[in-house]
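Please find the structures below.
Read-outs: derived from the displayed coordinates by stated rules, not from any lab. The shown structure was predicted, so the numbers you read here are calculated from the model rather than taken from an experiment. Cβ atoms are built from the backbone, for glycine too; each structure is taken alone.
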Structure P
Amino acid sequence: RSKADVWLPIEPGHDGALAAAIAHVILTEGLWYREFVGDFKEGVNQFKTGVEVAEDAFEEKHTYGLVRWWNLELKDKTPEWAAPKTGLPAEQIRQVALDYGRAAPHAISWVGGGPVMQVRGAYAGMICHALNGLVGSVDNVGGTLQPNKVYSQDFPEPDAFMDEIAQKGKKHQKIDHRGRLAFPALNQGKSGGGVITNNAADGILNEDPYKIKMAIAYMNNFTFSCGQPERWERALSKIPFLVHITTNASEFSWFSDILLPNTHHLFEKWGYTKAHGNGHRHVSLMQPIIKRVGDYKSDETEISWLLAEKLAQRGFDNLLRHYQQYKDPETGKEPTNADEFALYALKLATHKVWDPALHEGGDKFSGWQEFAKIGVSNSDPYPFRKRWGKMKTKTGKFEFYSETLKEALAKHAEKHNASVDHVLEACFYEARGETAFIPHYEPPYTAGDPKVYPLVFVDHKSRLNREGRSANCSWYYEFKDVDPGDAVWDDVAKINPIDARKLGLKNGDRIRITSPTGSLECTAKLWEGVRPGTVAKCYGQGHWAYGRLAAKEFGKVPRGGNNNDVIPAVYERLSGSTVRHAGTRVKIEKM
């Protein structure tokens with residue numbers, strides 16, 4: 001935000017209204033990018049406020065359903081309509097829309113978690129992204145890009161090594177309820193193809209669809225990182241035998257029967273990561289560069305191999321025989337121990353990257369040794385506009401009317417002998433009929449009566465979190481003021497001075513923030529960088545079992561407050577995403 005020219009302090013959850021109004025202005029002002037979208041056959045703009053347009057009057061190029069989208073959603077969505085919903089002046093909305101449209105095609109609507117990770121976030125995300133389609137910034141310079149192809153390969157299939165019990169178990173429902181009527185969790189159009197991690201706690205607690213008797217977890221801390229974490233405390237307490245593999249003993253570890261130290265990804269293990277930026281895809285190696293301080297083992301390879309060996313000793317050698325198929329691509333040798341398995345698995349996954357005989361693009365290496373020495377493979381430059389007309393949608397085009405979503409929802413509904421409208425109702429969406437297949441605005445679904453909980457809670461992330469594993473480092477607290485509005489060696493909630501005066505609060509007051517599902521304690525910070533009617537707090541502190549610095553008193557007293565204690569366990573159900581934004585209202589009490 002510090003680099004922005006304009007700040008739009010929008011009412012939380014109303015991102016879709018702003019996007020709809022911007023789209024309306026772009027169309028009525030004739031600012032869409034014709035080279036990508038197309039134009040009216042007669043060359044005269046027929047997009048007029050409140051007026052429907054004949055679909056056959058517009059000839060689209062690389063998009064699909066623009067006029068239908070206009071007729072169903074946009075024709076009445078003026079800046080004046082959006083102003084009271086967003087809390088933004090209509091003229092400001094109009095000016096931003098004009099500036100955005102005039103910058104086409106090198107203008108981006110950068111959709112982060114804010115619009116998407118809401119109860120009704122799927123359509124908010126769609127309409128925010130649809131702006132990229134209007135201005136032709138999709139797959140274009142300065143716009144939204146797909147990752148370049150990465151030339152990794154899959155591991156050997158395990159099916160031939162699975163006995164009847166395993167094959168039967170494979171068909172069991174998942175503990176997180178993915179694919180049920182109210183949890184489509186669509187992934188590439190497949191019902192139940194996604195995950196609903198936080199809902200696993202409820203599945204465990206209710207023994208639905210079965211009782212979990214034993215679990216192995218690694219590199220997670222759901223007892224802290226998920227909304228309503230007390231559910232996880234109860235759920236993990238219910239599992240008779242729990243194993244946790246991690247580099248950092250945590251709240252999750254507290255409930256484990258066995259705690260296994262994991263290797264550190266930067267220094268002690270074989271692995272690789274895929275990343276992309278600036279039009280390139282990167283495959284980076286992780287390699288052991290120091291002698292391990294203790295008896296640590298890698299989670300996804302070494303521990304798995306050691307378990308397979310023990311199972312084989314007891315007469316169940318299926319898993320070990322499967323792992324023996326992970327042969328060294330250079331020598332054809334089968335792995336004989338955990339170390340070899342870890343290395344061969346990595347060489348297999350990256351085989352096409354480093355083997356010159358299999359080279360398909362990007363940096364070319366003479367073999368594994370050169371790749372291991374350099375440590376990274378970079379793709380060829382991004383082929384801008386190559387995907388125009390060849391997108392991974394049902395029509396092959398950028399869909400303003402989504403035939404792709406229509407098909408996916410229909411299949412999910414059919415699976416449950418229901419209608420699409422019934423599915424959307426179960427997922428807390430208001431859309432019915434054709435509106436279900438277009439980007440559109442829906443008012444936020446936020447927990448809490450405004451009369452009891454007058455402020456909307458805004459959760460944002462610390463740039464120091466490092467995936468949540470930095471809370472026991474002194475520098476995390478020493479440099480905490482690098483996060484907007486935060487203070488060193490403290491955990492603050494940012495409150496606009498207007499609201500603070502109403503509540504009788506001043507800087508440094510100890511406060512309790514309470515939502516319908518829980519409460520936390522922290523320090524009040526008066527700050528004009530937060531919108532009146534909201535309270536913003538940076539996620540990351542509030543640990544009670546993460547080390548001597550992370551907790552005030554290990555196992556008993558947290559340092560600061562955990563945002564998740566006030567965030568309810570709710571979901572954007574079409575994708576299965578956990579809701580972190582516009583999910584709850586809160587009240588503040590001075591302690």
Structure Q
Amino acid sequence: MGLTQRIFRINEHVVNAVLAILIGFIGGAGAILFRFMIKLCQELFYHDARDFLIFYHQVPFWQKLLFPAIAGLIIGPIIHFFAWEAKGHGVPEIMEALVVRGGRLRARLTFIQMVVSALCIGSGSSVGREGPIVMIGSSAGSMVGQFLRAPEERLRTLVGCGAAAGIAATFNAPIAGVLFAVEILLNDFRLERFSPIVLSSVVATAVARRYLGDFPALKAPAYHLVSLYEFFFYAFLGLAAGLIALLFVELLYRSEDFFDALAFPDYLKPVLGGLLMGVILQFVPHVFGVGYGTVNRALLGELPGRLLLFLVFAKILSTSLVLGSGHSGGVFAPSLFIGAMTGGFVGSVVHTLFPGITATPGAYALVGMGAVVAAATHGPITAILIIFELTGDYSIILPLMLSCIVSVFVATHLKEGSIYTIKLMRRGLTLKWGWEERILSSTHVGEIMTQEFVSVGEKTPLPQVIEVLGRSPHSYLLVSDAEGNLCGIISFHDVRKALLRDRQEAQRLTAGDIATREVVTVTPEDTLLTAQHRLARLGISQLPVVEAGRPGQVVGIITLRDILNFHEKELLKRL
């Protein structure tokens with residue numbers, strides 16, 4: 001028996017705990033190193049690692065203009081030739097790996113993601129830390145699991161452990177780290193999955209606090225609900241946040257389409273995105289990098305209402321341009337920024353109109369952060385808890401819950417998919433996150449289809465069709481034309497209808513006369529979930545499987561019973 005088999009013969013709870021602690025430590029250390037690399041890159045570019053708003057007026061025009069483009073020139077070839085998964089905001093690639101590849105991510109991603117994202121953020125690109133750190137932690141968890149040859153279910157758990165560790169350590173938010181992994185990434189709250197993820201999050205947070213300190217990532221005064229009338233204003237904020245989040249998502253993917261359509265090499269497109277970012281920095285230094293300095297100013301009520309509204313659209317535009325062009329960074333921190341500015345603007349308006357019954361704009365900025373994150377990610381629980389952990393303020397929880405639920409309601413009813421899943425939907429991958437549905441969505445028809453099938457020629461007389469169908473183990477007959485291509489399908493119902501005609505007329509009928517000509521098929525590359533949906537929609541029990549690109553060439557059949565049997569066996573393996 002090999003080492004891997006002996007390891008996994010140990011009590012699986014002990015194994016999960018040990019691996020969770022290991023990945024938590026790696027995730028915490030990775031977050032510390034990543035933060036250090038961001039500061040190092042900003043030092044290299046601007047000779048100052050402080051908040052950009054403190055010293056931006058001392059930075060020469062040409063540096064603000066060119067440094068994001070220079071970073072794009074460096075990262076473009078790295079991403080294009082060595083790690084395409086590092087392009088953009090990262091989380092969709094992890095989701096795809098969890099569903100399609102059982103959680104397998106390439107080991108090189110850990111290092112490459114750290115380098116390219118640190119260059120982007122340090123040079124001034126308007127992106128966040130969360131996407132890269134989730135990729136860093138997830139790839140580390142995947143690497144550990146693949147080294148030990150862990151089964152797919154455990155490998156997915158280890159990827160979730162890495163993601164939770166990364167979020168927890170980089171935001172000093174252990175609860176939000178857990179919720180991000182189980183609500184947004186895995187959508188799986190089973191205890192055997194939940195427990196190791198919690199453990200990794202705790203360990204990563206402890207490691208990060210040892211070196212980065214234990215204090216909230218954002219500074220906000222203690223806000224509270226001034227009057228019950230405010231619930232109406234917070235509900236309106238939720239509505240506005242949902243619409244702003246949809247605008248952000250729409251512009252982000254339109255920007256991707258724009259850059260994808262440009263007729264020059266992909267590895268040079270980040271240069272153009274960086275140059276456009278540099279132009280924006282000349283006029284709006286507030287959108288530099290992660291932007292927490294500006295967020296803190298909004299929470300403290302230090303920014304005027306008009307500037308807050310302007311920064312909403314400036315951040316949406318700058319983040320969309322750099323990520324659409326191929327830079328590497330997260331969308332979580334930009335969503336927090338956009339939400340703070342949205343909430344601050346709404347708060348400034350309502351506080352001006354109703355000063356006696358409303359809190360100051362900072363309270364609305366705080367709630368707006370959670371509302372936009374909830375709408376963009378479709379993760380209201382994560383959004384609510386991360387605002388609490390980022391600020392250490394629990395007093396505003398009721399308005400926060402209301403705004404988050406309203407914003408998610410607006411976002412989910414006006415557009416299908418979150419900022420993470422839309423990217424995969426555009427690739428043709430529809431994610432079904434229930435762990436039972438994931439079995440069907442990660443298995444292809446070609447893996448379980450039956451290659452033996454019964455067919456008849458379209459000229460076959462009806463009596464012979466009845467004889468063949470009676471001997472067949474299947475309830476359908478495939479009908480082929482003179483060239484052997486699929487041209488129809490016959491069921492018992494089709495035969496019954498034919499026999500109800502005049503007897504002499506029925507004797508003259510052929511297979512082609514009674515066959516259903518509009519045949520719904522699947523290919524070996526389609527998932528079992530796709531096949532199941534087509535069977536259910538048509539109310540039938542069998543589908544022909546044809547070659548991709550050759551719809552007349554039958555290579556097998558798949559039945560509803562095949563799918564259900566496979567599903568039940570896989571469920572038993574996971575119990």
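Comparing P, Q, where is mean count of other Cβ atoms within 10 Å over residues 371-378 highest?
Working: P: 15.6; Q: 31.1.
Across P, Q, mean count of other Cβ atoms within 10 Å over residues 371-378 peaks for Q.
Given that mean projected area of the Cα convex hull in nm², derived from a single structure, equals 29.3, which label among P, Q identifies that structure?
Details: P: 29.3; Q: 31.9.
Derived from the structure labelled P.
Among P, Q, considering only FRET efficiency 1/(1 + (r/R0)^6) of positions 91 and 499 (r between Cβ atoms, R0 = 35 Å, to 0.05), which has the greatest calculated value?
Structure P gives the largest value of FRET efficiency 1/(1 + (r/R0)^6) of positions 91 and 499 (r between Cβ atoms, R0 = 35 Å, to 0.05) among P, Q.
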*asked:* Ranked on Kirkwood radius over Cα pairs in Å, for residues 43-378 alone, which label among P, Q comes first with the largest value?
replied: P
_Per distance in nm of label points 7 Å out along Cα→Cβ at positions 211 and 387, the highest-valued of structures P, Q_ = P
*One of P, Q was used to calculate helix-only ellipticity at 222 nm (-39500 (n - 2.57) for each DSSP H run of 4 or more, over all residues; to 500), giving -7500; which?*
P
*Which of the displayed structures (P, Q) returns the greatest value of distance in nm of label points 7 Å out along Cα→Cβ at positions 227 and 467 on calculation?*
Q
